[in-house]
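Read through the structures below before going on.
Values in this text are rule-based calculations from the coordinates and carry no lab data. If you're wondering where the values come from, they're calculated on a predicted model, not measured in any experiment.
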Structure 1
Amino acid sequence: MFFPNPSTNGTFTIESDQSVVQIEVFSPEGRLVKVETPSSEVRMWNISTSDWNAGVYFVNVQYASGAIFAHRIVIR
């Protein structure tokens, strides 16, 4: 779950009930802007967007099972 979307307050949150091994965020131009490697105990991550330009960002969440979930987040 990603919220809020669109994000207008300088942050967005990712919440998962599965074990996450990596979170990658790409800019609208395809540039990697953020990589998180969370510990397995954490189920919620707050990602700061305060220094990002407005636009549509692409978030890849990789789970311990190997599955990758791709999502778009709008930053205003």
Structure 2
Amino acid sequence: VLSRGDESLSDFILEVYNQGGKLGAFKSAAKKYNINTDYFALENYPFDKELAWDFIEINPGKEFLIKENQRLINQV
């Protein structure tokens, strides 16, 4: 949820923090704010979808990671 979420989860994240940040806090906050955690955990995102952290420059870059993913899929 945290790695795939965006600004729409800010109240949820603050609630988790206020409750101590443990697993029970995540479950309680998800219920309180009606957050479908399975959506964030299981959703398949297309590679061209802009994600909340895409502005961060990393090495290797996103293009390399996409090519590696495709290469590995083709090996299976």
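Structure summary
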read-out: Per mean projected area of the Cα convex hull in nm², the highest-valued of structures 1, 2; value: 2
read-out: Which of 1, 2 yields 36 [relative contact order in percent (Cα under 8 Å, 6 or more apart), calculated]; value: 1
read-out: helix-only ellipticity at 222 nm (-39500 (n - 2.57) for each DSSP H run of 4 or more, over all residues; to 500) from the coordinates reads 0; which among 1, 2; value: 1
